[in-house]
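Take a look at these structures.
Just so it is clear, none of the values below were taken in a lab; they were calculated from the coordinates. No experiment lies behind these values; they were computed from the predicted model shown. Cβ atoms are built from the backbone, for glycine too; each structure is taken alone.
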Structure P
Amino acid sequence: MRQPPASAYSSNSGQPVSGLPVFLLLGLLIAAPLRAQVDLALLNELVELARSGAPQLALARMDKLQPAPVEDLTGWMSWERERIYILQAMGANTLIRARLAELPQDVPDDFERWALTRRAAAEIDTGDTTRARATLRGLLWRAVDGLRLEDTGPWRRMVVRTYLSDGLLDDARTALVRYRYDFGDGNPEWRWLTARVELRTGHPDTALMLLAEEKQGVGKVLQLIARLGAASADPAQIMDEAVKLAGAEAVEARVKGLLLGVAARAAAAGGRPMDEVRYLEQALAQPFDEEIGRHLLHLDADRLWDAYLALGQAWGNREQRLLGRDEDWYFPATEAMEKEPLHARTLFAVLAEYGSEPQRRSLAHEYLVSLLEDRPGGERLVQRLYLESARYRDLSKLPRVIRYRLIDQALEKGDLGTASRLMAGLKAPPRGTDRFEWDLRRARVAVFTGDLNDGVQLLDQLLDGDGLGDGKRIDRLLQVIFDLQTLQQHEQALALFDRLLAHELDLQQRRELLFWKADSYQALNKHGDAAWFYLKSATLGDPRAMDPWAQTARYRAARSLASAGYLEDARQIYRSLLRATRDKGRRTVLQGELQRLRLLATKATKGSEAR
């Protein structure tokens with residue numbers, strides 16, 4: 001369950017900051033210069049947390065700790081840059097677009113340019129090239145007055161990439177001619193983009209002239225593609241060279257995917273179908289430039305499905321196995337799983353497509369996915385194989401066992417949009433899954449994808465059920481109510497808190513629920529109600545309690561009372577907290593709050609006298 005901090009006082013962000021040392025909490029509560037320094041220390045910790053393999057946890061902490069732009073715009077921008085870099089590393093382009101759809105007022109021009117550039121890149125990577133061009137044109141128009149010509153080069157190259165993605169090759173060529181006129185041909189990205197246009201228009205020899213000296217990276221990938229298209233191509237040599245380059249330790253993942261795509265295409269050109277399947281699997285398990293992969297290498301899920309089926313049927317013909325006789329494919333596939341896994345995957349793909357009964361086709365899919373997920377990058381490969389294939393454009397045609405698996409993967413990645421699409425029409429939980437957990441997942445996805453009524457209705461149904469007594473279940477359900485609070489749906493959250501309070505709960509659970517209920521009243525600017533529930537949380541079970549929970553709740557109550565105009569009540573609570581603590585830092589915070597109350601009282605008195 002979400003917990004307040006071990007110390008008595010938390011940030012004013014609306015949520016307690018659990019587990020932070022006192023000196024960090026003080027930094028969040030007092031002078032801006034100190035807060036900025038402390039935020040930087042926290043931010044560095046979260047960046048390292050993301051790099052160490054827990055980016056979702058880092059982002060969740062950022063949600064609680066990032067300063068609001070109206071309070072500290074400079075601090076907000078520092079946090080926002082790191083947030084976007086973490087999302088980029090996760091490949092979460094949809095989240096980047098949503099995050100950068102609107103910027104706070106008064107952000108500096110350099111930050112706005114950076115943010116819009118990142119947004120345009122995310123728009124390109126999600127295939128929304130028309131929107132990306134609009135974003136980039138806006139950047140270029142604004143740049144007329146304040147930037148040097150060379151500063152616009154990256155945006156102009158991105159525009160060319162959108163033309164290539166849309167197949168607007170004449171526009172791409174015209175833009176590249178203008179680019180060369182303005183910047184010359186020294187920039188390698190200009191050569192690469194020009195070579196891509198030449199390859200797309202069937203001129204591999206011209207592309208090869210531009211790429212003759214390339215030794216690594218995207219330039220080398222394009223050179224190998226050009227060599228494959230040349231009349232004197234040696235597919236076997238090109239395949240071996242691409243595989244060797246892909247195996248280099250320093251190769252970037254996006255380049256590795258393209259090199260393996262080259263190897264797959266060379267294998268197909270050289271009549272080596274088994275190698276084609278092998279390298280297609282490996283390529284699709286890697287990230288890669290979609291335009292190069294799709295248009296120059298024909299690297300996509302349906303090509304792998306076709307390659308599986310062609311190879312499998314060739315083996316079947318050679319071994320006289322008949323489609324429709326499932327045992328002819330099933331038994332050799334299971335026997336090959338350990339020693340010849342590629343052979344097994346191919347046979348399971350044939351059985352998944354041509355099995356005589358739905359249950360057997362579903363089982364074959366399950367075997368295929370299990371084998372693929374055991375491989376490096378297997379999760380990405382499975383997602384592409386099923387979510388990017390024309391075979392399964394209608395998600396209702398996906399085998400249920402695969403849909404459930406993909407839902408779990410999407411939820412783990414935080415891709416709630418995909419999870420929602422996959423859940424559509426699926427009301428029964430997967431085999432072996434608890435109904436409560438399944439409906440809770442559905443509720444969370446519904447809440448985050450905007451189907452608030454459906455989400456709240458599911459939560460109501462769970463509260464009506466008999467199986468809520470488990471404390472862990474209450475904690476899990478609360479996480480979805482916290483999501484409602486995050487989305488500022490406080491009225492719905494309050495109604496659900498009230499329903500939870502009607503259940504049998506232990507004392508601490510009740511204190512916690514009252515605290516979160518107070519948070520929602522505070523967010524609704526109902527400060528008197530918020531103070532009431534904070535104090536109920538503090539005193540439930542012991543009117544004089546001063547444990548860490550009670551101190552935090554009392555501190556929040558005092559701030560709410562001050563906001564409601566009950567200055568003397570707030571003063572009394574701050575004084576009681578001063579008497580209860582000997583910690584120097586906390587006492588400094590409380591004395592600052594008392595000084596703030598004196599200023600408010602003086603201002604109120606002067607206003608009354610003036611009237």
Structure Q
Amino acid sequence: MKNLRTRLARRALPAVAIGLTLVVVAGATVARAASQGPADGSFYDVPTPLPGGGHGTLVSYRPATVQLGAGAPAVKAWTIKYKSTDSNGRENVVTGTALVPTAAWSTGLLGLGGTRPVVAYAPGTQGLARRCAPSNQLVAGTEYETANIRAALAKNWAVVVTDYAGYTNGSTPTYLAGRSEGNAVLDSVLSTFQVPSIGLSSSTKVGIWGYSQGGQAAAWAGQVQPSYAPALQLSGVAAGGVPGNFRASAATLNKSSGSSFLLQGVLGLATEYPTQIPLATLANAKGQAAIADAKTKCVFQTLFDYMNVDIKDYTVGAQTLDQLLAIPSVGAAVDAQNLGGSKIAVPLYQYHGRADEFLPLGQAITTKKQWCANGTNVKFDLFPSEHIATQFQAAPNVLAWMNDRFGGMPQLINNCFQPAPPPTSTANPAGGSFIVSLDKWLLGGSVYVKGLDQSIVLPSSSTFSAQTNLTTKSLTGSLSVPQFTSNLKILGVPLDVKVSLSKDPANASVNLDNAGQLHVHGTASATIGIEAAGELGINIPIGCKTSAPVQFPLHFDGPVSALGAGGLKFSGTTTFPSLTGCGLWGPTLGLLFSGPNNTYAFTVAPPAPTAY
């Protein structure tokens with residue numbers, strides 16, 4: 001043991017992969033094993049007094065059974081509890097989840113060299129109740145960001161998901177306290193190395209990924225890593241939907257569909273900075289009731305319960321947001337969360353939704369420019385969608401980018417030298433209904449015509465546009481399919497048939513429930529026309545069409561993450577009405593095209609991002 005202590009003392013890292021942490025007692029370095037914690041809710045108790053050791057010390061751990069959804073790789077998982085520090089440098093205790101695929105790690109054709117990388121996944125807004133902590137939701141199978149976590153695990157990478165500070169028993173999350181979040185992200189990795197038999201080491205390459213609150217946390221972790229956790233082998237930081245400027249973000253959130261985030265942010269920062277933001281004297285009775293209520297809810301319930309509220313309705317003397325920010329101590333605490341003032345020493349992948357209705361695009365671009373001015377190598381992608389959808393649309397791009405970083409490839413694309421004028425936001429106006437716009441989303445798929453025993457594939461330029469009102473729970477939109485040619489055999493003769501689909505309306509009910517599950521039920525309509533048929537470039541005009549629009553039922557029930565790059569998938573059966581206007585072709589085409597039991601499969605996916 002003496003030799004072991006000597007070897008460990010010579011290193012600037014915690015003891016890793018053997019369940020030991022270093023504790024300094026009266027100047028002597030001693031090794032102690034992290035304890036396995038209880039299986040019940042007391043695991044989330046904060047030890048009194050706090051155990052010895054610096055930040056990143058593993059306090060306790062326990063095996064966990066996590067619910068990652070269909071297609072997830074087999075993993076070993078642990079709930080972890082570790083030491084960290086808050087924004088003011090005070091010690092605290094944070095919980096999280098460490099996940100490692102059971103498949104062996106190998107690199108290269110021969111499987112030689114390298115160790116399994118780790119992604120520190122910084123989750124977005126979860127809600128303030130303790131049950132909302134990602135470590136609890138991963139076990140319960142209710143974590144709405146599971147799709148991203150699962151995708152990283154599918155790359156055979158290890159993943160550690162912090163809960164951030166405040167999800168321990170008797171505590172309140174310090175939501176949006178940036179430095180505390182960044183510290184918690186970095187310490188989650190340091191402590192994960194200490195889980196017994198986890199198979200990771202201090203030489204492991206580390207990537208950090210987060211969106212929204214998680215984008216803020218990931219960026220803060222990137223900024224402070226050189227001084228706070230210099231021994232980590234950090235390869236890159238992916239930060240999306242970043243609230244880089246809190247005043248601009250708060251102004252957009254107030255009186256908008258995202259007002260709940262402002263409510264939770266005020267509470268979180270007041271918990272982190274109680275003397276600077278004295279809620280007891282700033283919040284009126286209605287505000288105090290809202291604070292107590294928000295502490296009992298998770299993100300989607302809070303989102304819909306507090307839409308379009310004005311912060312002045314919750315303050316003593318009806319103080320407006322501007323008046324609150326004009327209080328020197330309040331303004332200082334808010335401004336302390338701003339990003340961009342420090343260099344991120346590793347490549348940064350920043351991304352944002354052009355239609356982001358919660359966190360304005362302008363402040364994200366300003367933050368990017370500040371990072372650039374400080375020497376950060378920034379790749380910036382602009383996705384076409386609003387806030388929630390962008391989180392999942394960007395996942396394949398993030399994973400490909402992270403894979404390059406783990407592979408040691410330099411980031412050759414640096415969007416800091418972008419001469420073009422900044423793009424303008426396409427976000428829907430704040431206030432009123434919560435509307436998500438699908439502007440020319442890519443429509444792919446096919447229709448199987450039973451009478452022909454053949455499928456008609458939609459052209460690649462097909463799109464679907466819709467206005468989705470999550471307040472009234474309704475969707476209105478239409479398919480847009482240009483005239484196209486499909487090669488079909490009619491009575492055994494191969495013909496090039498020109499087909500058209502009209503822009504008839506699509507209507508559906510849409511609901512995003514409190515568990516982050518999306519429900520779409522309705523119908524898309526289109527009149528199908530057969531314009532001409534022929535071969536060898538010679539087409540005979542026909543000009544017939546279905547006597548009524550074809551009805552395509554649209555039914556989807558699944559996680560909101562389906563708005564990502566994989567797209568929403570619809571399938572079913574439909575009946576083709578009789579044809580009209582076919583002339584001499586009528587009897588033949590009517591026999592082949594009309595009738596029931598025709599099947600279809602459609603995918604509605606977002607357009608590709610653009611760089612800026």
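Structure above, values below:
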{"quantity": "Identity of the structure behind -7000 (criterion: helix-only ellipticity at 222 nm (-39500 (n - 2.57) for each DSSP H run of 4 or more, over all residues; to 500), calculated), options P, Q", "calculated": "Q"}
{"quantity": "Per distance in nm of label points 7 Å out along Cα→Cβ at positions 103 and 583, the highest-valued of structures P, Q", "calculated": "Q"}
{"quantity": "Cα Rg over 2.2 N^0.38 Å - highest-scoring structure of P, Q", "calculated": "P"}
{"quantity": "Distance in nm of label points 7 Å out along Cα→Cβ at positions 135 and 335 from the coordinates reads 3.6; which among P, Q", "calculated": "Q"}
